[in-house]
Structure I
Amino acid sequence: MEAKDMSGKWRIAIPACSISEDAGLVTVKVEMPGVAKEALEIKIEGNELSVSGNRSLNAQRGHYILNERRAEAFRKIFTLDDTISRDDIDAALADGILTLKMKIKEAAKPRRVEIA
């Protein structure tokens, strides 16, 4: 099923997300209800981390009384600064939430300076 609006153009959704930082990690959580991991693409190009894909619906037999669900394409782009390691990113999809964990480079972490 393709996600198109009434004009026949693709409808692109922007999923909700949260970003937190703790213990040398930046954690990004993106809402992905009903999205299979095979329908996701995560790419890093330059300073951009993009999450894109499609949410599809299984066709059901019968007449709908109410149908507020829809198939749609989605894309979310994050700009990464130089403190984030591009080589060490973990991704997991569970319970409709895509979780990306990115390590902060050691040189960018705050450090305590002892007084002599």
Structure II
Amino acid sequence: MPTIYRILVGYALITAVALVSDRSRVLAGIVGTAPINIPIILWIIWGKSDGDYTNLQEVSRSMLTGIFSTACFIALCWFGFNRRWSFVTTLTVGYLVWATIVFGPVLLRRLIERF
């Protein structure tokens, strides 16, 4: 199946989830964190892998870092909204924390290697 079809299926699933989650804030929160994108990403990579699972293994492993940093992002959003920070401030700080967790160790390792 061409990649464009996989992407369209992904968009359709995300749209369906958005429509269903309009009924409940709790449902929106739960469904909003459901692993919807993960199978789509793995499916796209699997379609290009020609049976080699090495890429799928590497992407799956890196998703562990991504899921931890995303959990920190969500926790910070909860904290910021609880403190009545503005929407933009909360998301900005959340993304800074997310980026620090995702890219910080690699950047720190490179800095140490230079000195």
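Bear in mind these aren't lab numbers, they're just calculated from the coordinates by the rules spelled out. As the structure is a computational prediction, the values presented were derived from the model and not from experiment. Cβ atoms are built from the backbone, for glycine too; each structure is taken alone.
To test your reading of the models, identify which of I, II gives 16.8, 50 for Rg and Dmax of the Cα atoms in Å, for residues 42-89 alone when calculated.
Going label by label, the one that fits is II.
Quick check on the output: -28000 is helix-only ellipticity at 222 nm (-39500 (n - 2.57) for each DSSP H run of 4 or more, over all residues; to 500), derived from one of I, II. Which one produced it?
Answer by label: II.
Which structure, out of I, II, was distance in nm of label points 7 Å out along Cα→Cβ at positions 34 and 58 calculated from, if the result is 3.1?
Matching structure: II.
Computing P(r) over Cα pairs in 10 Å bins from 0, in percent gives 12, 28, 36, 19, 5, 0 for which of I, II?
II
Ranked on relative contact order in percent (Cα under 8 Å, 6 or more apart), which label among I, II comes first with the largest value?
Greatest value across I, II: structure I.
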